[in-house]
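The next part holds the structures, each set out as structure tokens.
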Structure I
Amino acid sequence: MQNMKHVDQMMRQAVVDGVFPGGVLLASREGRIHFQGAYGTANAVSGEPVTHETVFDLASLTKPLCTTLAVIHLIQNGRLKPDDPIGHFLPELKTSGKGAIHIEHLLRHTSGLPEYRPYFETLRDVPGKERKHRLWGLLATEPLESGIGAETRYSDPGFLMLQQVIETVSGTCLDRLAEKTIFEPLGIKKLFFAGPETTSAGIYFAATEDCPWRRRILQGEVHDDNAWIIGGVAGHAGLFGDIAGVYLLLTELLRTWHGHFRQSVFSPGLVRNFLSTDTPGIRAMGFDTPSMDGPSCGRYFSPHTVGHLGFTGTSFWMDLTRKIIVILLTNRIHPTRENLGIREFRPRIHDAVMAALL
């Protein structure tokens with residue numbers, strides 16, 4: 001598409017300007033890919049280039065693309081309901097005040113739990129096999145910062161709590177559940193968690209931060225400290241993937257939302273319920289929506305849009321009514337998280353993409 005030349009130039013210039021060492025961008029409309037490009041380096045030390053096969057640490061894209069979809073799977077199979085109180089599954093929470101939190105509160109970030117806690121600092125000296133159990137103990141005693149349902153506060157601990165519910169109800173770990181019930185049925189090979197037992201042969205990872213406490217440049221291991229400390233599989237972070245894997249999953253969700261799905265992995269009614277954006281200022285369940293003031297997706301996405309950002313420099317936005325998907329995967333925190341240039345770049349590149357598509 002002729003108008004995409006400007007998009008290509010912007011991506012190339014972003015690498016030159018140091019917005020990120022490398023990245024990939026994909027834009028599609030009505031099931032047709034109109035633009036896909038790879039830029040820069042996956043590792044600034046080795047000079048390894050980014051390609052369309054480069055695997056990125058997706059960070060908080062784990063929340064909508066894995067944890068939320070695992071909840072949908074369990075609801076479809078009659079194991080959960082959005083209004084279930086989590087104390088029903090985690091009885092140890094009943095006396096803490098958190099037992100009355102509903103699954104939907106966790107999905108919409110209205111549980112009252114804090115935005116973030118550095119649990120890894122407490123768990124670093126705990127033997128590896130005991131860390132996950134100890135983390136659940138820390139979550140169980142974590143004080144609420146507001147009343148249940150009273151405020152929207154984006155919460156990593158909330159999705160760690162959701163992981164605990166999922167694994168308790170399903171009897172299996174989150175990564176295995178997602179692999180067997182979502183990724184494998186859809187033929188997606190490169191969406192996975194990179195734990196200690198992950199076979200990385202033939203997989204080319206984008207590097208992330210030069211970690212000050214792990215004392216190495218991270219490549220092929222999760223950047224998020226709380227996810228890493230419990231083995232790399234967490235409800236809020238830990239998923240890795242390439243551009244094709246993310247696109248295939250989003251395409252299936254978009255088709256399902258419109259009732260034209262290829263695989264019966266997701267229920268159309270549930271997908272429409274989860275991705276509903278009818279109330280301004282209220283998050284969809286498990287997915288973000290464009291903010292009212294200066295949205296990162298720019299100015300041109302419709303009000304019926306869902307997406308999410310990842311701390312490592314990843315994002316996707318999906319305009320449900322226009323059937324538009326835009327995915328941007330970068331390693332902007334390589335070698336340091338202090339590089340914040342992507343905040344200004346994201347809305348500009350999305351505006352350029354949408355101007356070309358529309």
Structure II
Amino acid sequence: MNVEIKTGIIFGGIIVTAIVFLMFLFIGLDEFTLTNQDSDTKKAPNLVGISHYLNTNNVELANKMEGKVVLYDIWTYSCINCIRTLPYITSWNEKYSEQGLLIIGIHSPEFEFEKDPQNVKIAIEKYGITYPVVMDNEMKTWKAFENNYWPRKYIADHEGNLRYDHIGEGSYQETEKIIQQLLAERSVAMGLENTSENELVVIEEFEHTLFRTPELYFGYKFAQNRNQLGSEEGYQPGKIVTYGKPSNFELNKFYPIGSWKNYEDSMELTESTGTIKVSFNAKEVNIVTKNNARLEIFLDGIPLTSEYAGSDINFQNIMNVSNPGMYNIISSETSISRIMEIKIEGKGFQAFTFTFG
């Protein structure tokens with residue numbers, strides 16, 4: 001084989017490897033699933049370091065767990081990936097709770113405001129969560145599960161053995177089939193009639209854009225080792241920075257304009273008005289914020305139209321934010337590449353992250 005052919009094969013292999021790597025990079029861990037039904041499975045860890053119990057108390061929850069198939073959902077309420085899984089989880093709760101399934105939401109916060117039980121109560125009411133939710137504010141249960149991701153679902157059989165583990169969104173049918181299987185095993189072991197149906201919950205699943213803008217963090221600690229802030233002033237920990245208007249915009253970067261204080265997890269507007277611009281590629285754009293503000297949205301300099309308006313747009317191109325959490329700004333049927341401009345009125349407004357779908 002001559003040198004030219006060898007070189008071509010090697011070069012082609014490098015290109016293929018790079019493409020595969022990029023696909024996994026953009027897809028992330030949304031589709032990673034591990035199933036394990038062997039007899040040597042490990043026990044589910046105890047719920048430790050719980051600061052608050054919602055929809056239950058510690059004694060009631062311990063009693064409920066006895067002999068149940070338990071789905072542990074590790075989530076946090078401002079995480080869009082977690083939010084997208086909730087319709088399935090609440091549907092499974094409604095369908096299987098009387099057949100021996102117990103769902104426990106383990107709320108492990110990403111941001112400081114998510115440690116407030118009142119904020120979490122508002123969220124669980126918003127999303128129709130009636131199953132027990134425990135607040136893992138110190139991340140001790142998170143560590144007991146040796147977890148590193150939001151969301152993550154573990155399912156334990158009626159003897160407390162971990163039998164299923166799924167990271168991220170997706171694989172809903174697979175997950176429900178595991179629930180059905182473990183409920184059937186429980187019925188046989190306990191001499192009960194198995195009333196579980198084979199039909200699966202059908203909900204339209206969100207389809208991600210493959211090559212989409214990654215999550216963009218406003219906090220200097222959260223954005224560490226990520227080149228996401230496009231402004232030449234950069235992150236300046238703990239300081240109030242006056243960010244100027246950029247002359248050009250790079251894809252997948254954001255640009256604050258005005259006076260902003262740099263925190264570990266966010267930026268805070270220190271004047272009555274300010275602006276954020278971001279160049280993105282996605283069909284959905286969300287922002288996690290805190291404190292009252294009025295946001296006016298533009299795409300490529302044109303006021304946001306109903307074609308692209310997200311579910312939290314209040315009127316025309318206006319979005320009012322109040323309770324700390326995630327707000328949906330852009331919702332498009334297909335992927336779009338735009339420069340989004342957010343004009344903000346509201347001193348003290350804090351921005352934590354942009355997420356994209």
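None of the figures in this text is laboratory data; all of them are computed from the coordinates on show. Remember, it's a predicted structure, so these values are computed and weren't measured experimentally. Cβ atoms are built from the backbone, for glycine too; each structure is taken alone.
I have 25 for relative contact order in percent (Cα under 8 Å, 6 or more apart), calculated from one of the structures I, II. Which structure is it? Structure of origin is I.
Suppose you compute Kirkwood radius over Cα pairs in Å for every structure in I, II: which one lands on 22.4? The structure behind it is II.
Looking across I, II, the calculation of distance in nm of label points 7 Å out along Cα→Cβ at positions 135 and 167 that yields 2.9 traces back to II. With FRET efficiency 1/(1 + (r/R0)^6) of positions 55 and 303 (r between Cβ atoms, R0 = 41 Å, to 0.05) computed over the structures I, II, the top value is the one for I, the highest of the group. Among candidates I, II, the computation of percent of Cα pairs over 22 Å apart, for residues 87-246 alone that gave 58 used structure II. Thinking of I, II, which structure, once FRET efficiency 1/(1 + (r/R0)^6) of positions 151 and 335 (r between Cβ atoms, R0 = 25 Å, to 0.05) is computed, gives back 0.10? Answer by label: I.
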